[in-house]
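> In structure tokens below, several structures.
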Structure I
Amino acid sequence: MNLMYKSTRGSGEDITASEAIIKGIAEDGGLYIPVEIPKIHIPLHEIMNFNYCKLANYILKEFLTDFSEDEISQCVNKAYSNNFDSDEIVEVKKEGDEFFLELYHGPTLAFKDMALSLLPHLLKTALNKHKITKEIVILTATSGDTGKAALEGFKNIDKTKIIVFYPEKGVSEIQKRQMTTQEGNNVYVTSIEGNFDDAQRGVKEIFNDSKYSEFLDSNNYILSSANSINIGRLVPQIVYYFYAYLSLLKKGEIKNNEKINIVVPTGNFGNILAAYYASEMGLPVNKFICASNENNVLYDFIKTGVYDIHRKFVITSSPSMDILVSSNLERLNYYLSGKDEKVISDLMKKLSLDGKYEITQSMKNGLKDFHTGFATDKDTFESIKEVYNKFNYVIDPHTAVAYSVYKEYKSESNDNTKTIIVSTASPYKFTRNVCDSISINTENLDDFELINELSRNTGVRVPSPIVDLKNKKIIYKNVCTKENMKNVINDFLKV
């Protein structure tokens, strides 16, 4: 029996998983969600020894029911075989009493690889399944990591083109160089004046412009998304939460069905939403700890139930979290509202018109399993230093935000539940901030020279994808305004 997908805002017919992956976003502007979240049917201790690919096959077939098991298996193998510098794909490192879930061993050194290595193969399979001959145009706004991971995943994939917009002053130098040197015969990269929210808002407006979609359709193109608004990007992220839990179970760190805490450095809410989905499937979770930086709109929401984007946008040391409009929160609100599409439609209208909304008291009560905190840049740098001095373990600023928030939570709550801290990016993507935090001299050295300096001082091997990054040819030097994004797309597509 097929698991169908529907819009969070209620209009339109239910569609299959493959159709939802192709469309990316619903015609009413809502996000696709499964009509029901499936449950795992095998006891956790019986899947404890599954490797990552076998576990991914098991989880994905519960969600992608119109894909055959062979199709899913082929997609998984293409995504994860030989693309990661760890045989385990992800690693769980115990440091002190905490467990760091390292999700950055893929080709672009960030957790986005976990889903964006897979999404292109799912999309290509979906296109073939529906005999679609038109080319898919992937539009992606990025706060730093999604862009490079999407470019790497979709490069040279048949019947697709990908265009990435990133904020000119909102990514690290290494993130920027990763994108602007991207090779591939079907890719295009441009920076945008403004911040990530401007880029994301521009992409969403293009998706919601029916006349523009008709124009592209007449030129043999279909728009889709690689951001976590695409359900095909979100579902693969569920897998690593199960893998982390099973890793602790296998090592004897937890007992079968023992609850854990999960701490996620969160900007667009997709990563922590995947943990919520895992819990709804049957993963034993005590607390979801949502860690924000100084762009703490999610912190205020979880504390008060009020979502308000009218605040100063802060450029921080954790740029992938410099976001004020968290798209995936819409999906959580759908479940908090008791699956009431009208409530969600009204909330999103208020956000669009007023830049704020407040959820009902019953929805606020539904946030009881969520804890939240935020870290300043000072907190972030101190956490990088503390973890390095205590454990000789190097973390990036996003992971440091999570560690800082968790440390405060543990101090206040005395909660000794075993805890997984999600480590979303390699420290080598943020060399200057990491080096400054652990007292490595950065004077007169650029961010790329600091790669070798960080390795020399810490003994941590430089990941192969960025060994020669400084010497790569810069291909894309473009800058555009939000108002000019369609022209950029048209020029690239030659329409």
Structure II
Amino acid sequence: MVEIMSRKYTLDDLVTQFLLNTCRLRPQLSRVDVQAALRCGEIHVMADIRSDKDVDWEEFPLTTGSVAEFYIEPMLSPFGDIDVMYHHNKELAIPRGHEPPTQLPAEFHNYVQVMEIIDSHLPGYIYLQLRYLLTESGDNKYNAAEYDRRPYLSYTFNAATHLIHGPATCYQWDNAKLLSFDAVQCMRCLSWPQQAADWPTRHRNYGWPDSVTLDRVVSNGCDVVHVAHRQCRQHELMGKIQCRLSFSRAEIVLINSWMPVQQIVYHMLRHLMKNTKRVTECADNSGASTLSNYHIKTLMLWACELKSRSWWTDDVNLVRMCVQLLHILAEWLTDGRVQHYFINNCNLIDNSLYNVTNIRNLLMSIDETWLSKWFVHNYIRKCLQLTPHHVSRLFDDMSTRLKLQNAVLAVVAWIQNSALLDMWETFNFAEYYIGNFVNKYSLTVPLCVSWMTDFAKIDSRLSVYFTAVAFLKVIHKSLRHGFYDELLDVLATLCGQFISR
């Protein structure tokens, strides 16, 4: 690797060619998707634990975060944990002044409480006020009864045995093979929020996102999560009643519409922020905050909108792209403003909490030479540790472009030749943990439906395997306790899945 250091052009080539060629499309059957499906099912288990058995509402999970956003699979995983949002089917939020809906998606209960969204003094943050009770009529429509004006909805997060990060409950596991699990309770809003009303119609020079993507984002609405602004969390009242608008559904759609090169740049910037002390320790000892993944996500969303397609595709140099984007972020910090992508007047930087000058100067000091060397030593070397010696040793001599290309091609060939083995190991992983989770939890209808549906999306064979294991558990329980109502409901659900195939 010493010889390549003396030739700057090959450093950029090495990083660019390596990442472009080794970040393959994520296979439909992957360990992270199996884990996400298992964790979504656990939302139903947690609902049973938290509630009385007679409660008839359900919770509906959605995988969010990096697992839902990335469709590429780099050699170094971009997945730190499994993020899941879940909402109750007896609650709904609507923008202030909107008429209550007369029809709802099938997942909602026949009785639904409707909360009105009230803007707070801080952009992106709101209050909820109970306004209507929706009752489903026989013709699949809802009638609304209006409540008298009530105080804003207050919320206390009950998670006595788990670590809480903001609005999320974090579940850590002893098994290193399983990613940690962050669960965030939310409330669905089927309408696009008023605070972001100008986002769908603002002028865009380069046509991203296109009209189809825009329509899909808007039609998904948004969510409300129960977390107050940092300035308000210690306030006796606002800490309990203030909520935040969440655009996670929109972000998933938008990031999945990116070109592969854009996803790779996003991965590179996240990896840099996570693994370099140059940025993460720039807050000094004053307790000032550092940049987060959400700042990087915001930077990328703006860049995809404001940069032409040719900027991403002509003469691709991933290192140069990252440097230019980091300098844009530094310029934003100079102005003391990182504008929220969806909400016009929302600043993601609180100058009282961030050592803006230090962070800005450090970002501006990053150039292509430094960043190329950083990725060689902190990314490529880590990747090569995953390959056999006969592949990794090819990178010992990168004195010519041809040797560079041959070394990268050897890694790509090794990845491709390992694909069948990876799939076999993933099936073994899935079979083991499906059996483990079925044995661990009591089967319920919502849990079975969740796992059958999600496993079928990954690979139909996983759904069949789960059904078979669940049948065995039902038989085992029936031999010990007989057939009781709940067990019969589970059996009917499993039989329905089997017959439908």
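> Starting from the value 44, 33, 19: which structure in I, II was Cα extents along the principal axes in Å, for residues 38-125 alone calculated from?
Clearly, the read-out refers to I.
> Still on this structure, I have one more. Just checking, which of I, II has the largest value of mean count of other Cβ atoms within 10 Å over residues 214-221?
Values: I: 13.6; II: 16.8.
When mean count of other Cβ atoms within 10 Å over residues 214-221 is computed for each of I, II, structure II gives the biggest number.
> For which of the structures I, II does the calculation of percent of Cα pairs over 43 Å apart return 8? Could you put the intermediate results ahead of the total?
Numbers: I: 8; II: 23.
Answer by label: I.
> Now a separate question. If helix-only ellipticity at 222 nm (-39500 (n - 2.57) for each DSSP H run of 4 or more, over all residues; to 500) comes out at -14500 when worked out from the coordinates, which of I, II was used?
On the way: I: -12500; II: -14500.
Source structure for this number: II.
> Given a value of 2.1 for distance in nm of label points 7 Å out along Cα→Cβ at positions 182 and 430, calculated from one of I, II, which structure does it belong to?
Of the structures listed, the value fits I.
> Still on this structure: Any idea which of I, II comes out highest on FRET efficiency 1/(1 + (r/R0)^6) of positions 94 and 262 (r between Cβ atoms, R0 = 41 Å, to 0.05)?
Values: I: 1.00; II: 0.75.
Greatest value across I, II: structure I.
> Further question: Where does the value 4.7 come from, among I, II, when distance in nm of label points 7 Å out along Cα→Cβ at positions 62 and 470 is the thing being computed?
Details: I: 4.7; II: 2.4.
It must be structure I, since only it matches.
Readers should treat all values here as calculations from the given coordinates under stated rules, not as data from a laboratory. This is a predicted model, so every value here is computed, not measured. Cβ atoms are built from the backbone, for glycine too; each structure is taken alone.
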